Structure I
Amino acid sequence: MILNGTDQSLFNEISKLATEQRNPRSTDIDNASAIEILRIINEEDKTVPMAVELEIPWIAKAVEAVVKALKSGGRLLYFGAGTSGRLGVVDASECPPTFGTPYGMIEGYIAGGVEAMFRAQEGAEDFEENGAKDVIKAGVTAKDVVCGIAASRRTPYVIGAVKKAKELGATTVYITCTPREAFNIPEVDIPICPYVGPEVVMGSTRMKSGTAQKLVLNMLTTTSLVRMGKTYENMMIDLQMTNKKLVERAKRIVMTITGVSYDEATEYLTEADGHVKTALVMIKANVTADEARKRLEKTEGFVRKAINLVDY
């Protein structure tokens with residue numbers, strides 16, 4: 001516990017943060033029944049998607065930057081602390097099994113390292129140099145997009161990461177739940193500011209702020225990877241068959257899109273070395289596995305284009 005010394009300027013800064021204000025609609029929750037508390041929380045949660053909706057133009061700018069980076073051999077790297085850091089790590093870790101992205105293309109870094117995913121390492125977020133060091137360790141270059149995540153906007157670790165990334169030439173994004181007019185980090189190219197208002201429990205940003213950040217991260221990676229040909233219609237087709245569930249899901253996807261039987265889907269996937277995209281092009285274009293692979297390479301992985309490709 002850190003109690004020695006005082007920092008009046010930090011106290012004043014924190015006191016003014018939007019994420020540290022009291023919510024007038026929840027002041028009596030300590031005297032409410034369980035169902036009343038749940039209804040208060042639920043009503044507050046309903047405001048989150050509307051706050052995110054207002055930020056769609058900025059999220060779209062971030063998507064454009066991410067697609068450009070990933071197509072050019074760059075990466076999307078998240079840097080956050082506490083709940084924000086964990087959300088970034090989770091979003092990054094879900095991209096390879098869901099969309100077949102190579103490990104390392106999208107990564108999450110949290111103040112305090114891996115241990116902080118499971119047990120709070122609160123002091124690790126207090127120093128900008130910690131964020132800068134992690135950016136250097138990650139080997140950030142001008143090809144990358146670095147996305148800071150901090151509900152309060154002020155987290156030193158995240159600010160340090162973004163400043164160092166900008167210095168190295170990376171495109172910088174920042175997701176925060178404070179009003180846009182209060183955003184004042186010049187090193188950020190694309191600020192995304194879903195303002196959700198005071199939390200039900202003052203300062204507990206794992207609640208509405210965490211939900212808003214999760215929604216933005218879902219939108220950012222999903223939209224970017226759809227724009228890179230990772231889906232056919234609204235089905236994921238670049239998943240990795242790393243467990244039994246995903247193996248059967250791959251078969252169902254092939255069956256749903258092409259109309260083949262379960263056994264036929266199994267045969268095509270086997271011939272395609274488990275690659276769903278290749279199997280789909282084989283069936284829909286009536287071509288061999290080798291020809292399907294060539295078509296996909298020519299069309300940068302877009303299945304619709306590969307199926308309809310002529311004179312490739």
Structure II
Amino acid sequence: MKQYDVAALGELLIDFTESGTSASGNRLLEANPGGAPCNVLSMLQKLGRHTAFIGKVGQDAFGDMLEAALAEAGISTLGLKRDERVHTTLAFVHTLAGGERSFSFYRNPGADMRLSAEDLEETLLSSCRIFHFGTLSLTDEPCREATRTAVRRAKQAGALISFDPNLRESLWDSLDHAREEIDWGLSQCDILKISDNELAFMTGTEDFDKGAAQIRKDHPQIRMLNVTAGENGSLSYVGNLRCRVPVFSVPAVEKTGAGDTFCACALDYVLEHGLDNLSQRDLQEMLTFANAAAALIIQRKGALKVMPSEEEIRQLLSRGQA
């Protein structure tokens with residue numbers, strides 16, 4: 001038995017999200033704890049899992065806020081390091097029509113980029129059932145080497161590897177570099193969660209089946225490939241199985257964290273059922289639950305601190321898809 005169900009490495013940052021206007025007519029911004037890997041862990045905690053985060057924040061007020069948010073969510077902070085020279089990374093989220101977003105990052109550098117291989121807590125890598133990561137930790141050194149080292153050590157300890165590209169184009173020096181690092185992530189993972197736009201970015205096709213087939217051909221070690229496709233629902237490919245489930249039709253306030261929420265629910269299902277001998281019905285159950293959770297988070301501002309409870313998800317499931 002391992003101590004942690006999931007350990008995740010990557011960015012922990014402040015998402016400044018729009019929150020109306022002041023009496024003077026100035027735009028108000030709310031400081032929400034965020035970062036894709038920790039959003040995933042927060043949702044897993046809501047589902048009763050034991051999780052740990054590996055990353056770095058600044059020795060500043062925002063770092064204090066983020067460390068407190070992890071502790072409040074129940075996420076282990078053993079792997080959280082503080083940087084005395086570089087400030088906590090900030091992201092400004094501009095909400096577009098339909099809840100879509102555009103991002104502006106203050107990260108040149110940001111503390112998350114300063115995580116090094118020497119910062120890694122070996123006990124977290126050797127005692128997790130699933131190790132999860134994305135690509136923001138692959139943009140620069142030393143965090144790139146830290147990520148590669150962590151993936152290697154987690155694999156050696158027998159963990160399943162989960163990867164979400166979470167492409168943020170503005171953070172890369174070139175899109176060719178982004179493709180190269182995403183392809184490395186694809187070559188390492190057992191479980192892949194990828195969005196429709198990332199699938200098209202990597203394969204050149206907007207046909208989900210063709211794109212998934214190309215990735216699985218190039219990276220045959222991937223045992224579960226999940227595609228999130230916004231209004232087009234979600235898909236899962238496991239072995240010879242293909243399952244597609246429609247989205248829950250709900251009004252979107254902001255879509256921050258939707259993919260992370262989905263990813264966490266899929267990982268929770270794998271923790272419960274494994275990856276062997278899954279049926280079509282299993283995949284449908286997994287995707288429906290994950291879609292319901294994502295439908296709830298897009299009706300809220302922020303992500304990490306407002307993840308839905310299992311009871312809320314079950315209540316939405318009982319009402320069915322619109």
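Readers should treat all values here as calculations from the given coordinates under stated rules, not as data from a laboratory. No experiment lies behind these values; they were computed from the predicted model shown. Cβ atoms are built from the backbone, for glycine too; each structure is taken alone.
Values for this structure:
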item	result
Winner on FRET efficiency 1/(1 + (r/R0)^6) of positions 191 and 303 (r between Cβ atoms, R0 = 25 Å, to 0.05) once structures I, II are ranked, highest first	II
Volume of the Cα convex hull per residue in Å³, for residues 135-238 alone derived as 128 - corresponding label from I, II	I
Identity of the structure behind 12.0, 36 (criterion: Rg and Dmax of the Cα atoms in Å, for residues 39-94 alone, calculated), options I, II	II
Entry that produces 17.1 once mean count of other Cβ atoms within 10 Å over residues 71-78 is calculated, selected from I, II	II
Highest-scoring label, criterion being FRET efficiency 1/(1 + (r/R0)^6) of positions 111 and 183 (r between Cβ atoms, R0 = 30 Å, to 0.05), among I, II	I
Rg and Dmax of the Cα atoms in Å from the coordinates reads 22.5, 74; which among I, II	I
Which of I, II yields -15000 [helix-only ellipticity at 222 nm (-39500 (n - 2.57) for each DSSP H run of 4 or more, over all residues; to 500), calculated]	I
FRET efficiency 1/(1 + (r/R0)^6) of positions 23 and 87 (r between Cβ atoms, R0 = 25 Å, to 0.05) from the coordinates reads 0.70; which among I, II	I
Comparison of I, II by FRET efficiency 1/(1 + (r/R0)^6) of positions 47 and 255 (r between Cβ atoms, R0 = 25 Å, to 0.05) - largest value held by	II
